[in-house]
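*Asks:* Multiple structures are listed underneath, in structure tokens.
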Structure P
Amino acid sequence: MHPELAKRTHWQQKDGSEFIMQTSFDTMLKVAKNYNKNGDKFEDNPKVEIEVLALDKRIASVKLTADDWVDYMHLVKNDKNQWQIINVLWQYHDIKKHSY
């Protein structure tokens, strides 16, 4: 992930109002450390489909389809020749999950 990561999704609060929920690089690190600690968040053989939508020198657009969600990601190649995710727009397949 790029330090300037912005991960966003559409969300709805209990009162019905809508907003764009944004997750930062630091928050994603915390999520990655804690999300599946009990090993019960994913199927034994999870669905992971990756499709490169566009690629041009140092930028790329990629689609990830997983069991519960889809991510549209923008990647950038840094000066160390490493690909990093800089933007993510995502949603659950079941959009009813996009609420508190």
Structure Q
Amino acid sequence: MDNLSEEEKKRVMHVTLSLGNGLMLMASDTLPSMGHRLITGNNLYILLSPDSREEADRLFQALSEGGKVQMPMQDQFWGDYYGIVVDKFGVQWMINYSQTSS
């Protein structure tokens, strides 16, 4: 770690978000000194599939705070309750509740 810039030393090395039922989402920041290049906007979408409409709404609301709603939560033609939001950090999230899978 001695070869990292002061700015890179402030980045996240590892983060874990427990999603319940033994599911975890793990991530880290990019390090330009190691050849990483982040292009915000085309990097990824993260899909969360909660167990209820209420949990879908709770997640969507929390992720929307300070972010931008791309598609509000609503019933979709394929039968699921779905929405898309970009959080305040630029991370793109899809929330999909399917009654058939709960």
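*Asks:* Between P, Q, which one scores greatest on distance in nm of label points 7 Å out along Cα→Cβ at positions 16 and 32? Mind showing how you got there, number by number?
*Replies:* On the way: P: 4.0; Q: 3.1.
Comparing P, Q by distance in nm of label points 7 Å out along Cα→Cβ at positions 16 and 32, the maximum is at P.
*Asks:* For distance in nm of label points 7 Å out along Cα→Cβ at positions 40 and 72, find whichever of P, Q sits highest and give me its label.
*Replies:* P
*Asks:* Of structures P, Q, which gives 14, 38, 37, 10, 1 when P(r) over Cα pairs in 10 Å bins from 0, in percent is computed from the coordinates?
*Replies:* Structure P accounts for this read-out.
*Asks:* Let me ask you something else. Of structures P, Q, which gives 22 when relative contact order in percent (Cα under 8 Å, 6 or more apart) is computed from the coordinates?
*Replies:* On the way: P: 28; Q: 22.
Computed on structure Q.
Coordinate-derived values only; no laboratory data. The shown structure was predicted, so the numbers you read here are calculated from the model rather than taken from an experiment. Cβ atoms are built from the backbone, for glycine too; each structure is taken alone.
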